[in-house]
Structure I
Amino acid sequence: MAEGAPWLTIVGLGEDGLNGLPDASRDALSRADVVMGAARHLALLPPPGCEVMEWPVPFAEGIAQLLAQRGRRVVLLASGDPFWFGAGTSVTRHLARGEWVALPAPSAFSWAAAQLGWPLEQVACLGLHAAPLTRLRPHLAGGAHVLVLLRDGAAVGDLAGYLCTMGFGDSRLHVMEALGGTRARVRHVMAAQYDLDDVTHPVIAGVEVAGQGAVLPAVAGLPDAFFAHDGQITKRAMRALTLSALAPRPGEMLWDIGAGAGSVGIEWLLAHPAMRAIGFELDARRAARARANAHALGVDRLQVVEGRAPQVLAGQPLPDAVFIGGGVSGPMLEQLWQLLPAGVRIVANAVTLESEALLAQWHARTGGTLLRLDMAEAAALGNKHGWRAAYPVVQWSVVR
């Protein structure tokens, strides 16, 4: 192996093994000192004329074994495109760029789109091998097309059951096994009528979403009924205004202090798949409820930290925006001002006279925008209707 040349080649395999592989992939395999891969991938190839190492389960345990092969010509086998819900990034994050090269094959998503005639750029593609089916939740809207990589045949039945539970049993499922190989099989069934018991791995399901289930709106301010809560929740209209003030941008991190039901952090995460959020909640029951709400709405990546602010904030990854929905205090604002770097957006809502006065003081001290929001909802008044006023909310927003 020439000095400075990549020692690792990641080869994407199709379901027919060497058949259809480009010459570069065949050449890498013929020159390898070691071939590593899962048992399923190794079984797709004839015995190579070199050392063979089966990648262990769980996957992370194989990283050290791979790194120990530095200095030898190593081929790592992967499925299709290693960098689309594949092993590629899990491996290359441990290597310098010049140490590896990747030779992808068509991904399962490409095979599935070609089978169904779906425009891939308009299809939601999800890898749910080891992730909850609830990540499908934001995509459940009539007419949507989704491709879902699944762990095994049983998971396809779980997918059909989930669709029915959410009110989308009329969805059409396209169950596709071993696409691109001699074992390829494609079957079509309605989710509510799913009865397949012989689906084998590898499997990808296409979903044509249909039904009368509740669809998540695409703008901030989900109806309160989407969240389990005990009354400790930023209500719909106020939540929409709060998220507007927080101004989420792709890839940013939110601190939601006093998370309650987790509604603000959840809607922050729903704004873009690259968003991150940490909710801080003192009450253990509310913290558990926030986690459950996040899971149910497809953003189980919400991290909920139990503890009292501001003490619990120490050591956490610094945010791009902070929301204080409850328990705002002078010491908390003082610590935030010392802790946060310039440019962080802070939004705080206050209901009590004392917290209103505190926000007015900080507005005078640091600037920003101070709003008083009065809302009322029509309610029955005898056989007529009148306005039922909510407590006014004072909102302070500022850039540190």
Structure II
Amino acid sequence: MARKNAKGSGTIRKKTVTRNGKQYEYWEARVTTGRDPGTGKQLQRSFTGKSPKEVREKMQVAAVEVNQGTYTAPQRLTVGQWLDVWASDYLGSVKPATASIYRGNIKNHIKPALGAVRLDQLHPHTVQGFVNGLELSPASVQLAYKVLHMALGKAVELGYIPRNPSERCELPRLDQKEIHPLDDQQVTALLAAAKGSDLEHLITVALFTGLRLSELLGLTWSAVDFQRGTIHVNKQLARLEHRAAGLFISPKSGKARTITAAPSALAALKRQQARQAEMRLRAGPVWDNPHRLVFTSALGGPLEHWTAESGFKRLTGLAGLGGVRFHDTRHTYAVNAIRAGDNIKAIQGNLGHATAAFTLDRYVHFTEQLQRDSADRMEGFIKGVLNL
């Protein structure tokens, strides 16, 4: 009975082929890498080289991986083919808007540079060259890298490649964008410009709660508890172009949160409730607000992002605040909460940040100023005591 080859074993043979009437010699080894779980037959892989030494080195590397249980059979997929599979089958857990951004990066940046490379032949220096060659902002480079890294990570999980070639890649430094909260005078000017407008209460609630625009537009009356003074933030309104999966998406962090709102914010919501009752009477039978949205169009439908953003831009122009974005109302709330002495952990929870460290880092300049102000107050107190 013939002896069966052990896993990782193999023999080296000299091979001769004739091409266009000319003979070529090379060396080949076939290594047993395991058995087919269905048929029980041996699985083998061939290695070729110009010399027995070259082939033996390749065979030994594979043999070590086989014996350690880390061997991965090479895949014929290209990076582009794998990215298509990943984008089609493995983005089900991310929000539609995020998936669209990922696919855009694959189409516009990753596939043009790396799509033709064999998946099992993608090397770290090739990935680094791709990163270095992207003529984009640091934030956009990091996003493109993130998409590639995630896709390659899934390929490792599935056993298509033994390790992720994008690990330990050097990325451009990402400088944090400067934030521009509104000062008290600017807040007063904005509220004055918004008074009586369709967005009056939306802007007021934004300034006093720090909710994102999508969270405000997705807010329903069932999430507002006037008796307890709380707002339950458990969804966002999906942008119009991303509603294939439904009207709402989960909050940005993926987690619901409940905030205790300031009385002024709740008062603005009460006024919005009364205003909506008047809108319903004017609309009559065409009123349609099945989800009981707090902020709606004149007929009860969702208030779209572009409508709110363009209306906000018009109002900031009237207030002499050109360049102010709706998101700056969120920064304004955060800074005012810090000024009021709120605990960073509480501010983090209200904003829906992942960690208090992120909140502290985001608004570090304002906390440092408050610490300096506190030190000055303490110095005044000490001098007052010493003069007694």
Structure III
Amino acid sequence: MLPLSGIRVLDLSRVLAGPYCCSLLGEMGAGVIKVERPGVGDENRKWGKLWQGRSLDFMNVNRNKRGITINLSQAEGQEIVRRLAARSDVLVESFIPGTLEKYGLGYETLGSLNPRLVYCSISAFGDRGPLRQKPGYDGSIQAFSGLMDMTGEADGGPVRSGASVVDMGTGIAAYGAVVTALLARQATGKGQKVTASLLQTALAFLGSHAASSRMTGYRPARAGAGVSHIVPYGAFTTSDSHVVTGALNQQSWRRLCEVLGCEELCTDPRFSEIGDRVANRKALDAILNAVFARRTTAEWVAIFDEAGLVISPVNTLEQVLTHPQVSANGMMVGVEHRCGPLDLVGAPMSFAQWDTKPRSAPPDLGQHTDEILASIGYAAADIEALKAGGVV
């Protein structure tokens, strides 16, 4: 028995954050139904690299689900959602705030129909405030939140993170909110509405940078692969690639100098204390890059590991995904798809008692429409009529 076995989830979300939340719920045992637009589907089905004509971007966040298509703009489609919501424990949606209320599918309506329902709304800017109805994606929120302003090379422009960290982080936040509300329901017997947003996630990721800005007016400078307030810390060029290392305190600074054979740097007044090193970052980075260029990445990693100092090669995706450490932690998982074996990224948590590998492949568009409708009382003739009317 997985921890969420028996929990029914209705996934009305699209793209990344909401679908990722629901795939994690499914990974933990919940039964998830994904709702998409007839003939169109989630736009993420068209994005990124394709495998057997199917988007891997879509499939990675939509495993463990059955799929149905419903036209929410039609009254018959809205009735189908109400029937599904009446028997669901969780509903996750990512429409612009206020949209589902226009269809009679907001929390007030569905919560009165099913008081035990946990209704999770995910949006770009949150469901309150002057920008509540403004659309947004990962990149635009990285820009709005200040994340992009502090990311990039010191002499360059703002840079977006290569991965959709705000979208995926919001999916994890929403998963935590849903599970917390389900836990509270055990005590109260009642569901509730919970919210998550890309903006809230991005601001949470700012961490102490936000507090420092608010309290002192601090604005972190762009520091490339490093950070603005710790030097040395960042990527250094070896004879064949790059490594990332740093010294977070005086003791590790002295040990770093010893391992590099540059003990004289410890007594150089430009680099004595961390404030001195921050002020003279360019000079120190130039010296360290010249030293690192004397050996290969593998040689430096072996030397640092022997000394107990932190270091990492800058891996390509191919290198990291075939690394035994990734395999040992079960982060690349396989699932059988109708087109063949499919490798996806595993859940970012593990449990001693439960195996959280994917339980089913992501659905093709509308793959389970007939069986889902039949399970909530629609006869075969009714289903055909809904299809003929463009409802499903």
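We did not get these values from a lab; they are worked out from the coordinates using the rules stated. Please read all numbers here as calculations on a predicted model, not as lab measurements. Cβ atoms are built from the backbone, for glycine too; each structure is taken alone.
I, II, III: which one has helix-only ellipticity at 222 nm (-39500 (n - 2.57) for each DSSP H run of 4 or more, over all residues; to 500), as calculated, at -11500? This figure was derived from III. Can you say which of I, II, III returns 4.6 when distance in nm of label points 7 Å out along Cα→Cβ at positions 101 and 357 is computed? It must be structure III, since only it matches.
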